[in-house]
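Listed after this line are the structures, all set down as structure tokens.
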Structure 1
Amino acid sequence: MKIRLFTIPNILTLANLVSGAVAVIVTLQYHNYTLAMGLVVLAAVFDFLDGFVARLLNQQSPLGVQLDSLADDVTFGLVPALVMFDMYNHSALYYGCECAVMGYMGYLTLIIAAFSVLRLAKFNIDTTQTTEFSGLPTPANALLLLSLAMLAQNGYIVLYQEHILLLSVAMSLLLISPIRMFALKFKGFGWKGNELRYIFILVSLLVIVFATVYSVAIIIALYIVVSTLKWLFAGKEVK
């Protein structure tokens with residue numbers, strides 16, 4: 001079997017990976033969460049385009065699927081984990097308990113990378129995740145955590161070490177949770193069948209206009225809440 005390495009979709013996937021790798025350097029060397037956030041947003045664009053172009057050019061392949069997951073784990077798994085780790089090491093304790101163990105608790109943030117791998121591996125073999133997701137998608141998780149880190153670094157919110165640990169564990173569990181999260185995959189362009197998607201996009205645009213710097217965090221938090229309520233009231237059905 002002939003395997004084509006350098007197709008246009010694969011190059012876009014590699015661009016996603018490189019963006020994530022640069023975000024790692026920016027985080028650990030320069031502690032610049034705003035730039036890291038920008039790089040992850042850029043990577044998310046590449047992540048969308050690789051699948052879109054693959055379908056457009058009919059260049060979908062098993063290699064592309066594997067590349068996509070590997071790139072996503074770096075960009076949307078390792079990067080947010082390292083941002084949380086770095087922020088933990090530059091944050092204060094809320095309760096002021098300067099016990100030695102707290103210095104090592106920052107490594108708990110790396111659970112984000114581990115659970116992101118589980119989330120991506122599950123997605124690759126789960127045939128029920130065609131029109132909706134099981135658990136929070138890794139890009140949404142990464143964007144939420146990086147937006148919070150960016151807000152904290154620029155003085156819009158305050159995150160103490162305890163908050164960072166709780167966020168890391170809670171979001172990691174959400175990645176592998178059974179909660180069905182709706183996907184923004186439209187069934188044509190009509191209103192019927194796309195009601196929730198159109199409403200969510202409209203609300204998101206309003207949030208961007210009125211909430212500005214807080215918009216990313218609010219939109220993803222809203223996505224989690226709406227998806228959870230939909231899952232609960234739909235009787236937890238898998239569609």
Structure 2
Amino acid sequence: MKIALIGYGKMGKIIEQIAVSRGHMVNLTIDLYNINDFTQDNLRKSDVAIEFTGPHSAYENVMKCLEAGVPVVCGSTGWLDQYEKVVDYCKKRDGTFLYASNFSVGVNIFFALNRILAKMMNGQKEYDIKMTEVHHTQKKDAPSGTAITLAEQILEEVKRKTAWVNHATSSAGELSIESVREDPAPGTHKVLYTSDVDDIEIIHTAHNRNGFATGAVMAAEYVVGKKGVFSMKDVLNIG
């Protein structure tokens with residue numbers, strides 16, 4: 001499989017290492033220093049593109065891949081106000097698109113666990129809910145895309161919470177997300193249900209970036225030869 005890497009920072013380089021170790025070839029890498037190479041002709045020489053840049057460039061990058069008819073896997077966060085536009089365009093072009101706020105196998109299992117716990121806690125009104133996410137100081141968005149996914153799952157299941165906020169709150173209807181930036185910190189996410197009598201907490205802690213990179217390559221392997229809009233639920237066959 002030939003892979004185009006859109007974004008060749010720390011994550012892009014680890015993705016390249018994982019891809020090569022799994023028998024694939026990275027035949028195109030794009031960063032700020034060779035942006036002129038980011039053309040449809042060059043993209044079409046690849047079987048799939050993996051996009052890991054940032055919130056200000058992800059939308060245009062994904063659209064360019066879809067315009068070229070190349071399946072695209074996107075891990076950039078902070079741009080989801082334009083997600084539906086990408087989905088609509090992908091369907092119109094009969095293209096292939098997979099987005100994940102986090103590609104880690106462990107995190108996607110954590111997502112499933114989070115939803116199950118939220119369903120169980122919906123009727124337990126004596127518990128308040130708080131979240132914390134910890135990342136390295138170079139992370140550009142807050143809260144993290146993973147934290148937003150977790151929060152939105154909770155809002156869907158726990159009817160007494162109606163919105164998430166990125167600060168401490170005393171409002172009963174708001175779900176607080178605390179964002180901490182410190183080094184070194186590949187990523188920790190905590191969901192806490194707290195009451196006067198006890199606490200219930202679930203935590204996922206990443207030890208390094210390898211899990212994210214492996215998941216991204218697995219996603220690329222999955223979408224090649226398929227048409228449509230996918231998620232890591234499809235890749236991992238989890239609910």
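Values quoted throughout were computed directly from the atomic coordinates according to the rules given, and no laboratory measurement underlies them. These figures come from a predicted structure and were not determined experimentally. Cβ atoms are built from the backbone, for glycine too; each structure is taken alone.
Here Cα Rg over 2.2 N^0.38 Å, for residues 82-121 alone was calculated and came to 1.62; which of the structures 1, 2 was it taken from? So the calculation was done on 2. When Rg and Dmax of the Cα atoms in Å, for residues 34-145 alone is computed for each of 1, 2, the one that comes out at 16.8, 58 is 1. Of structures 1, 2, which gives -20500 when helix-only ellipticity at 222 nm (-39500 (n - 2.57) for each DSSP H run of 4 or more, over all residues; to 500) is computed from the coordinates? Computing helix-only ellipticity at 222 nm (-39500 (n - 2.57) for each DSSP H run of 4 or more, over all residues; to 500) on every structure in 1, 2 gives -20500 only for 1. Here distance in nm of label points 7 Å out along Cα→Cβ at positions 18 and 50 is compared for structures 1, 2. The highest value is that of 1. Set 1, 2, criterion distance in nm of label points 7 Å out along Cα→Cβ at positions 42 and 106: the highest-scoring structure is 2.
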